[in-house]
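Please treat every number below as a calculation from the coordinates, not as lab data. These numbers come from a predicted model, not from an experiment. Cβ atoms are built from the backbone, for glycine too; each structure is taken alone.
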Structure P
């Protein structure tokens, strides 16, 4: 019969490895806690909808989901930010803002290109909810830089962008929300260069983002300049003239629902020129490379071309200047507007932490002011945070784990029975040693003294205690 194998991406840890990982986690939690972030433990299982409301397609394809015995669609958590916001919304009336929370624990993603493969890994991070100030961004970026530095990891690079700059350009161009989402989602393609712009435009046409068909163009011209009430009358008359055919083509809806849908479609359609201009400007923006000053200057020129205000860019420059004055001086900060994080709920500053000796990201984060409303809150709530992959930090650091001197100061005994008549006495001796705070391991393999000393040496025990039937003990130090 074939042996059952361990799942890919799931790892077993020895006690030594677990203690080293837990010791590193404890020290990082102490660091983060020193900035005012309180621990919050979250469930491993959450409703799948929690992670799909505003997480984006990439994360959705990586979630381990299943239907539980109660017919509920649930998922192993792939990240902590959405559960943290869910917790805040459930207790908002009792939470004083700003709220600072930290967390650490396993997350699960089916991610083939992860450095450790797909499966289970550990995230440790912090979330600051209730402040949209520049100082909040500075605090999170500074703390994110402190995490690897605290472990002695040098040579890190933080790549960052600000989605507010991108949205400012698209606001000035005047594209619709649907086209805006398409353009932002196309950033990874746009950063490939001008040749990718043609392919992105073709995809936009397939999605009917730019321009309308002939019938829609005629309807749009018919309602142009009309108030909504008048436009609805025109569209209602068109439907009656079509004899309900338009309603049938859009599904089994009432005439009012069909008119509403036509209104949204006609009013929200993008001019082809606006769509192309938006894509061109963002393509130019994400292509800028160089020093922070050079990228900011290039972005400023593009914003001027678009007729956009540069307030968000000024704030980004000020934020970076303050972060550079922080306690971590060897971290490189690289401004890259082509940075597109895989989770769609980010809206302001976003960043990723990289190291030349690690193929993926050590961590990352950003601002996500719209997540609260997407999860059912009454309004947006300013929020930002970051998370690291603990295994990546562990791999790059020389973290020793619990100090070896701690174990040397603890007496650890292997307790042997002198003969078969000594079993009751040896059990009593083991209980007494443990009651005195010593580590005592009961021999269950009928070892003699020689084999007991050899075994104790391999296990890191400090002595072998041989117990006779009368309770007398002889102690033998392990060399």
Structure Q
């Protein structure tokens, strides 16, 4: 665009003061406040300046844009005041999708969180004695029932996530000393956080033993010295090592720890209370399995296989957990009443064996026949309204996600869409920008909506969105 033309367009722009003095913005100021109206006016004017600089507007378009400025400011205000955290429909087939908030909470957990949070609660008040209590007791008693056995008195404390649980436990048990861990277990968890880096922040020194694919019990024993404070086992929850491999059993590590009077800690990561073999998934140990093997302390997440809120649990021998709890860092990492409320309700569902109450476990149990019926119903609705749409039901594979059970999948059904009107990326974007965003995945040149992770009540929302998009 000619520089002289651009200069003329810039002259059409009102100043911020001029825009603010106009009647439309005076009304906005009265309704929304001066500060946010001023910020929004500046943003709207900046967007117009950028459009002129990019040569995106001619004179007629520019005059229309200037006339529309009050409306643009109002739209900007509305956008500023909207919550950015929104519910979405997860049609990816990934049950514990980290980017989408991992495990959905049960209706009972949500109701308990609301009841506990809308007013005051007995979070740290002993109602029997009137004395100050400890917030731990609300879930410690439930974990003890779920994990305890005749040989071991189990205690549990809660922090804000599993990385925090690992950090706190290592700091309390091994600060200033060495921790033995296999090279094959130096994992990276979500967000580029790595076990060696977490260990370094804990004040403990990492002592690697063995090799990436083969670590023997003798490697651990040879590395033990007078500075050794802990033996650490990290469950490979988000990757597999196959082929020429070797790894000592948990029983062997526990026996070695007892021989040298060293505590043994296991970072389970996902942490299952439910035996996943019942849904056909092998190789994912339960928390109870580790404790029965004699591990002194186990760390795991609350919002993965447990199906509860984001939290990190430290369970183990009461004496060891009490030592960890007395660490000053615990207060900085502890959780609030809402997490305790959601976690308490989740654990009660396990005690009642009411697994259908927990959305993540319910999704794992869905039968292929049920998913197939739902997928065909969605496809038929869309096809009837938009005969030109290329939509079909296909076999799919759902995964647990959240770093759980790598290499395993659950058979599922998906609605597959191939459109001549738009490519797969464009359709995926339109679904993400829907009133209730719909997150799906692409395979080949088709968009797949896997219904295992979609609540049945959301099927109609997906069908309506597809019909409007193709219409």
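Looking at distance in nm of label points 7 Å out along Cα→Cβ at positions 255 and 351 over structures P, Q, structure P comes out largest. In this comparison of P, Q, the computed figure 26.1 for Kirkwood radius over Cα pairs in Å is attributed to Q.
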